[in-house]
1. From which structure (P, Q) was mean count of other Cβ atoms within 10 Å over residues 254-261 calculated, if the value obtained is 24.9?
2. Out of P, Q, which structure matches 2.2 when distance in nm of label points 7 Å out along Cα→Cβ at positions 206 and 222 is calculated?
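Values quoted throughout were computed directly from the atomic coordinates according to the rules given, and no laboratory measurement underlies them. Given the structure is predicted, the values throughout are model-derived calculations rather than measurements. Cβ atoms are built from the backbone, for glycine too; each structure is taken alone.
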Structure P
Amino acid sequence: MKVLHVIDRLETGGAENLFVTITSLLLNKNVTTGAMLFTGGSSLEKKLDKRLQLHILDRGNKFNPLTLYKAHKICSGYDIVHTHLRHVYAYIRLAQWLFNGKYKLIIHDHAAITDKTPLRLNGIFKPKHYIGVNSRQTEWAISTIGVDKENVFLLENTVAASPNTAPHTNIAKRAMIVANIRAVKNIEFAIELCKRMQWQLDIYGNIIEPEYYNRLIHQIGNDDSISIRQGVTDFSGIYNEYGLAIHCSTAETGPLVLLEYLAAGIPFIAYKTGSAAEAIAEELPQLFMNDFKYENWEQRISEILSDKELSEKMKALFDKKFNPEDYISKCLDIYQSVRS
């Protein structure tokens with residue numbers, strides 16, 4: 001079996017990090033695996049497994065028929081083409097339709113659901129095989145998109161657990177955020193929270209919305225205890241420099257970073273949104289908040305940090321629910337079902 005994973009580019013983000021992880025896991029299972037990027041040279045590209053068959057499409061104009069044909073020819077060298085993100089799927093589906101591609105095409109959906117069928121999933125773009133990262137997506141694919149139930153698969157996210165990432169328990173009043181700089185991440189709440197608690201805060205993320213970044217810079221002002229750090233893609237040696245992670249995004253489908261915190265055993269506090277939050281909260285509800293009241297977050301942080309066994313509880317939960325070995329076994333089962 002030969003499998004090709006496709007994404008537009010590998011900037012830092014949840015779907016992109018998962019792309020890097022899943023392709024490496026497949027190679028470790030001796031599955032012939034390729035990766036196709038519409039555009040090369042992005043920040044996460046250097047983290048791709050060197051064993052991958054890497055294809056850079058250099059797409060440019062997405063309506064260029066020659067580039068569409070090039071994409072089709074690359075895909076035709078594989079049995080299964082596993083696309084990430086809806087616009088990526090729609091492009092490959094168009095190439096498959098135009099040139100009568102025989103490969104099995106899967107969409108791995110990382111987006112929020114909507115009341116209506118998106119154009120990229122309608123008509124000739126209606127997917128035959130759909131992977132959702134949470135049960136809401138898979139139910140939506142059946143009820144709204146109309147994908148046959150037997151071709152809809154649930155594959156909850158995972159991360160590659162890094163060794164030696166346990167945080168130092170003696171680190172006090174130093175917090176971190178891993179989130180790209182965009183308004184939905186609600187980073188201004190964390191800044192104000194840390195100012196109130198007199199904590200140091202390091203924000204790791206790339207600038208997606210410049211206007212929002214400027215607002216944060218204005219909010220930070222001359223406070224040198226709060227910093228924004230761009231371009232970091234490997235956190236395995238960073239987590240143990242902090243006593244707490246904060247995640248206050250108002251809306252998520254994942255978020256993948258919570259699984260990274262869980263695997264690393266770094267205590268975190270997060271607003272409860274997204275499938276990862278719901279799954280973790282079943283066993284560790286104390287890590288999640290349902291409001292944005294500063295005094296409630298301060299109280300909960302005190303409670304979280306007083307639990308000296310929390311780090312081990314988090315790692316145990318990761319091994320139980322989100323470990324990469326179980327993840328890739330489920331993925332291979334999906335591929336076998338798609339090929340049959």
Structure Q
Amino acid sequence: MGKKFERALLLCPAQYSLSNSLLEILSHLAEGVKHSDIRSAISGRTMKFNSQAFRLPHGLRRKWEKHFLERVNERILRQVKEYNPDLVLIYNSLYMVPETCRFISSMARLVFFMGDSPFYTPQNNYYLSCLPHADLILSPDSYWQQQLVTMGLERTVYFMPGVDKSSYFRLLPDCGSAAEGRVGVLYVGSCYLNSWGYKKALLMSSFTRFNFRLYGNSAWRRWFPFFPDLERVFSESGFISQADMNRMYNNASVIPVDGNPGIISGVHLRMFEALAAGALPLIEHRNDVDGLIFRGLEEELPLIRDYRKAGDIAEYFLKNERERADLVNRMDAFLAREYSHELNAIRLAEALAR
């Protein structure tokens with residue numbers, strides 16, 4: 001495939017393996033590709049304060065928002081002007097405002113990849129108003145896509161970026177993390193203090209009868225009175241690097257993939273990462289999983305359609321290791337074939353040419 005652009009700029013947090021996938025896709029499209037993590041240039045103290053700014057009185061909150069957004073958007077515009085790309089790909093909105101989007105779209109093709117729902121945006125109230133300035137919107141959730149098209153944003157396409165094999169991959173047996181040890185079921189992720197958290201805890205309580213380890217933030221403790229068995233399998237943890245996460249996934253047999261309420265029809269990228277590391281994802285059913293992502297795969301997928309049966313599904317695969325490993329290999333091979341970076345680059349180029 002020939003290069004369609006001279007210079008592409010990716011604006012995406014580096015801590016996500018997704019950033020490497022998007023970077024690889026762009027490398028098939030452009031002669032030169034630059035990756036910028038705007039958030040890393042902002043102090044941790046500032047980012048933490050901004051995440052809690054909603055607690056301020058309305059007047060103070062508006063002043064802070066104006067100050068914060070001006071700083072971030074100045075940085076973005078400075079980088080765009082210095083690099084002068086003809087294609088810009090943005091993860092979510094990265095605190096951009098419509099005026100910044102309007103400027104970028106005047107000099108380059110502007111593409112958004114929606115990692116989170118554009119309809120629930122507590123970190124940037126301008127997210128949805130930025131999208132009309134895009135040449136193309138990539139949605140990993142078919143419901144988000146349908147809703148944006150209904151709103152008149154017709155240049156929205158379903159797009160699944162695939163997995164970053166440089167971050168998640170099979171380790172040799174002697175490369176595993178001896179400290180972690182082999183676990184049957186593993187979940188690593190944040191919880192919430194609201195009803196979203198209860199939903200997560202309810203699902204995770206299905207696995208406490210196995211060799212189960214749960215890592216996450218302090219919000220999990222909110223639900224221990226409801227699900228007391230979770231406390232003995234829980235370890236409070238901050239940010240875990242991709243290398244450590246890959247080792248943990250390699251040492252697990254089964255990884256639950258819950259359906260965040262913000263994801264309507266799509267699936268968390270944890271599914272891709274688990275498969276790449278050799279673990280079987282038990283996936284809370286969403287329409288896109290069997291209807292779009294794995295369409296054409298003949299094997300029956302390990303889908304959770306009823307929380308009351310989640311533990312039984314996990315038990316079956318924990319007792320049938322060969323079947324578990326074979327299914328992991330077939331699912332992983334299917335994703336690697338159907339969502340390779342090169343194929344996704346072709347899809348992106350075709351969508352931009354329409």
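1. Details: P: 24.9; Q: 21.9.
Source structure: P.
2. Working: P: 3.4; Q: 2.2.
So the calculation was done on Q.
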